[in-house]
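S.K.: Just below sit the structures, each encoded as structure tokens.
Just so it is clear, none of the values below were taken in a lab; they were calculated from the coordinates. Since we're looking at a predicted model, the values are computed, not measured.
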Structure P
């Protein structure tokens with residue numbers, strides 16, 4: 001059986017966690033064969049800003065080398081029925097623009113109401129929720 005390929009959009013919270021320490025559990029995402037990782041320059045910059053140590057920022061830059069960067073479509077509004085703070089809207093819009101199958105975020109406060117829901121073709125999950133659905137190979 002061949003697994004289908006997921007296009008997984010990584011929120012800044014996931015990028016931050018993956019770069020924060022060398023043994024971060026989210027690093028499994030970079031080892032999965034049937035996953036294309038994408039993010040936005042906006043999410044990458046937010047992760048960079050929040051990482052304090054030079055070695056953490058270096059880990060982030062190394063991880064980003066194998067992540068495709070996709071920008072949100074300028075001026076596009078959030079889908080009907082979706083209510084996110086202005087700082088989080090570009091994350092969902094970029095995931096939609098990337099034709100992502102999944103948006104992974106640890107932002108329970110803002111994205112939690114949308115966990116396990118599909119918005120414009122994008123299934124929003126916590127990283128743990130994603131690993132339950134698709135265990136690392």
Structure Q
């Protein structure tokens with residue numbers, strides 16, 4: 001009985017909003033690999049979308065090679081060329097697709113770089129960039 005009385009008392013002060021408009025907040029999207037993307041771009045090209053490594057044939061801000069473009073095209077059905085990687089949006093699309101496959105930031109970075117023991121140093125450099133926020 002006491003609980004019913006308290007509930008009734010509380011409900012006396014409750015009322016619906018008087019505004020005829022529904023307000024929906026725009027949520028910030030979750031971008032789990034955004035900082036990793038920025039660190040890789042900083043390390044690979046110092047954020048230069050026109051970077052080209054002639055020795056490796058690596059192109060653009062994230063230094064993407066033809067084999068990575070081919071793999072992306074096979075996965076997505078798209079038809080990007082290596083020269084499309086001069087566009088940071090295309091490079092980011094390729095990187096993010098790669099990241100979603102591997103999920104773990106260390107694995108993403110090390111496999112982005114290649115294979116073998118050299119990827120350990122690469123990962124340490126990426127971690128240093130992430131810790132120091134030098135890519136921003």
Structure R
């Protein structure tokens with residue numbers, strides 16, 4: 001009997017592309033191995049342990065391990081969700097004058113983020129979540 005199984009670790013716990021993922025095969029009873037890494041480099045491997053695979057694009061990536069011997073064949077598939085690279089930035093413009101209490105208009109120029117937390121020390125509001 002063959003059992004398809006593997007473990008993986010995100011190198012440096014960094015889920016922002018490019019992401020490096022270290023795969024380790026823990027299958028039982030297999031003589032042959034075929035890995036498929038959608039969007040990965042390399043995209044295919046027949047090694048028992050393929051090692052580190054690099055994913056350069058954000059989004060969902062399917063990883064499939066097919067293992068077999070003369071009597072049995074099994075498949076395990078996992079989907080990795082990888083984040084886009086984040087580039088933070090903003091523009092700040094004083095609306096009326098530079099004297100307190102001042103009003104400042106802030107334009108968010110951040111690229112690739114899905115949520116934000118702004119902190120305005122001494123401001124009103126002092127924290128804003130988006």
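S.K.: Which one of P, Q, R has P(r) over Cα pairs in 5 Å bins from 0, in percent, as calculated from the coordinates, equal to 2, 11, 22, 25, 21, 13, 6, 2, 0? All intermediate terms of the calculation are to be shown ahead of the outcome.
M.R.: Working: P: 2, 11, 22, 25, 21, 13, 6, 2, 0; Q: 2, 9, 15, 18, 15, 8, 4, 3, 3, 4, 5, 5, 5, 3, 1, 0, 0; R: 2, 9, 15, 15, 11, 8, 8, 6, 6, 6, 5, 4, 3, 2, 1, 0, 0.
Structure of origin is P.
S.K.: If helix-only ellipticity at 222 nm (-39500 (n - 2.57) for each DSSP H run of 4 or more, over all residues; to 500) is calculated from each of P, Q, R, which structure is the one that comes out at -10000?
M.R.: On the way: P: -10000; Q: -17000; R: 0.
This figure was derived from P.
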